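So, here come the structures, one by one.
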Structure P
Amino acid sequence: MSGTRPGPSVGTKAPPFSLLDDAGTRVRLKDFAGQRVILYFYPAAMTPGCTKQACDFRDSLDVLTGHGLAVVGISPDPAPRLAAFRERDQLTFTLLSDPDHAVMEQYGAWGAKQLYGKTVTGVIRSTFVIGPTGRVELAQHNVRATGHVARLLRELDLS
């Protein structure tokens, strides 16, 4: 699923970032140095597909953290909307706000996509696994919300 999208490819250094979480705390990629992190980009908090994907990550979090993986979700939503999303769906992993989509652009998770038969510009649902040294271990674009976490668990040999 990595295709020819811009952004980091497997084996390359992951672009650094510094974004605010739902509580207004600054979170940087370097905060996860020495551990593996799943970085996933999603279009909008509290929409059906994004809720399904976030709840799947929440429900699989024990397995993921048990294998040393942190989960970070990034969307263009403002912090208050992320806080409402966290509370409503009892999400227990990091949610970051990228309102100007600068980080999404670095990761190739922002651009032209098809939506109901029309070409629009927006978030391209994407997932990256970044290793403990900051290198990309897995890069996926245009993932489907439903079933994505189960597929990711299989691909990481964690299921």
Structure Q
Amino acid sequence: MPAVAQTGSFVLQFRDSFLRHWQVERGYTLAVADAMPAEQYEFKPHPVQRSFGEQFVHLAGANTRYFSAFGLAPPPEPPAGAGKEIVRGYIDASWDYTIEVLKKLSEKDLLRADLGAPRFKPHSGVDLCLRAYTHTAHHRGQTIVYLRLKGIAPPAWSFEPTAGA
């Protein structure tokens, strides 16, 4: 990954660096989603857990909610189902949306401290970016366990964007 340019404010450097890392997260998230066969998207390790597909709908939906707090663009609607093609399309739509918002964020947007859902206020724009990144890693990590339980080796993670990212 290229080094961050040393121009502009630190918070804008953070945004640009975050965007590059966020694109890596997109590629890896899609690779993990693609690793599970379509007929296993309803798999739940335990009845109280989300299915494999539902984990990704939750992951993508939360990310769109985090970034919708900026009020810069309308988020995509969550899907009605959790089948493989529907889920993959929603992951793509959610990343398209979050990247669109990220590219528009100003220093003022990232530093404002009144963002988030009522139970999460107050958050800065930087906080919401970090929350989305952590939330993605958390739920994607759960899906890797689902893959392992089905005897599927998860894809390798890389610091570089993968095809389709």
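Every number here is computed from the coordinates shown, using simple stated rules; none is lab data. Nothing here was measured: the structure is a model prediction, and the numbers come from that model.
P, Q: which one has helix-only ellipticity at 222 nm (-39500 (n - 2.57) for each DSSP H run of 4 or more, over all residues; to 500), as calculated, at -19500? Of the structures listed, the value fits Q. Among candidates P, Q, the computation of semi-axes √(5λ) of the Cα gyration tensor in Å that gave 29, 18, 13 used structure Q. From which structure (P, Q) was Cα extents along the principal axes in Å, for residues 53-132 alone calculated, if the value obtained is 38, 26, 18? Only one of P, Q returns 38, 26, 18 for Cα extents along the principal axes in Å, for residues 53-132 alone, namely Q. Looking across P, Q, the calculation of semi-axes √(5λ) of the Cα gyration tensor in Å, for residues 21-60 alone that yields 22, 14, 9 traces back to P.
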